[in-house]
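The next part holds the structures, each set out as structure tokens.
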Structure I
Amino acid sequence: MPTTPPWLTAEEQRAWLAYVDFSTLLADYLNRQLRRDAGMTHADYALLAHLSSAPDAALGMSELARRLKITRSRLTHAVNRLRDAGFVDRREDPADGRGQLAVLTDEGRTLLERAAPGHVESVRRAVFDALTPEQVRQLAEIGEAICEALQRVESAESDPAVLPWRRR
């Protein structure tokens, strides 16, 4: 019979609800800013940014899905949409004859470079301007600790296919 986990303390509940609220509000804020100023979604920006930081501005589709934490099917739709707009290309992966690479085009790099200043300004205004340097350090440490804990949980999963970026 499953046991009931210990309920959150009042302070844990406060922290959890603050996280839920700010993560939802921040995602909406950044998405609206990028749509208004650059005509793209925050998800598109993240995809283009990952490609721009990769060697030769190219990543295998499976690796890109892993980095973005999305299903390969969802990534395929996003890459195809961005390809149709001229921002991303797809080509065969020379290292893996069965795989494909997503490649940032010159137009995609131009779009990303045009969007980046406004995006950084919005991130600064919404997050870093509201925090002290000590809180920024704490936020980084908290985020890193939670990511490490989640990676441990993921590696202990009996079925790794439950992870979205491993699903088709």
Structure II
Amino acid sequence: MTESPVAPDPRWTPIQRLRDAAIDDLSLAISLWDEHSAAAPGRGRRIEEKAIQKCLQDAYASMEQVMLRMLAYAGDPKPVGSNWHEDLLVMAINPSRGRPAFARHLHAELDELRRFRHVAVHGYIGFKLIRAAPAVEAARRLLAELPAAFDAFGRDFGLLPPST
């Protein structure tokens, strides 16, 4: 008789959905960025610029929702105050008593996306696409490494069964 695989903890499902949304948005932003130089000047180009901006912004928003869930699952407090976005990232990449660290090796890339999100949200009228270049490069590494980082966190936190 074969053993049935252990199912993930039900709390993993919302994290997985948010992870998938972030990865989809990162992938779309990178594709749009890579194709953007071929766009003709005018409205079509502006639509692509706004799409890149929005995809990067949404990818990080999904990541923030994941980090908030991670903290909540461990009973860690939510960050407060004017620097809560930065504090959230710092809290998530460092372990707490009830939770392992998340993607510490991707701190620089996540922080670049966080900083870009701030520019996209607060400077949207004067947004220049060239300012997205560092965020797109961070997105490339995140796209390659986030799935494994999520799986490692899920296993270390007990939301996913150990790898076999």
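Computed from the coordinates by the stated procedures, all read-outs in this text should not be read as laboratory data. It should be emphasised that the depicted structure is a prediction, and the values quoted were computed from it without experimental measurement. Cβ atoms are built from the backbone, for glycine too; each structure is taken alone.
Taking mean count of other Cβ atoms within 10 Å over residues 59-66 as the quantity of interest, name the structure among I, II where it is greatest.
On the way: I: 19.5; II: 22.8.
By mean count of other Cβ atoms within 10 Å over residues 59-66, the leading structure of I, II is II.
Check the numbers for distance in nm of label points 7 Å out along Cα→Cβ at positions 51 and 123 across I, II and tell me which is largest.
Structure II gives the largest value of distance in nm of label points 7 Å out along Cα→Cβ at positions 51 and 123 among I, II.
Comparing structures I, II by relative contact order in percent (Cα under 8 Å, 6 or more apart), which one has the largest value?
Numbers: I: 25; II: 29.
Max of relative contact order in percent (Cα under 8 Å, 6 or more apart): II.
Say we calculate distance in nm of label points 7 Å out along Cα→Cβ at positions 75 and 155 for every structure; which of I, II gives the highest result?
Once distance in nm of label points 7 Å out along Cα→Cβ at positions 75 and 155 is worked out for each structure, II has the highest.
If Rg/Rh (Cα atoms, Kirkwood Rh), for residues 35-106 alone is computed to be 1.20, which of I, II is the source?
II
When percent of Cα pairs over 13 Å apart, for residues 83-138 alone is computed for each of I, II, which one produces 63?
II
When Rg and Dmax of the Cα atoms in Å is calculated, the result is 17.4, 65; to which of the structures I, II does this value belong?
It must be structure II, since only it matches.
Any idea which of I, II comes out highest on distance in nm of label points 7 Å out along Cα→Cβ at positions 43 and 91? Display every interim value, and only then the final one.
On the way: I: 2.7; II: 4.5.
Largest value of distance in nm of label points 7 Å out along Cα→Cβ at positions 43 and 91: II.
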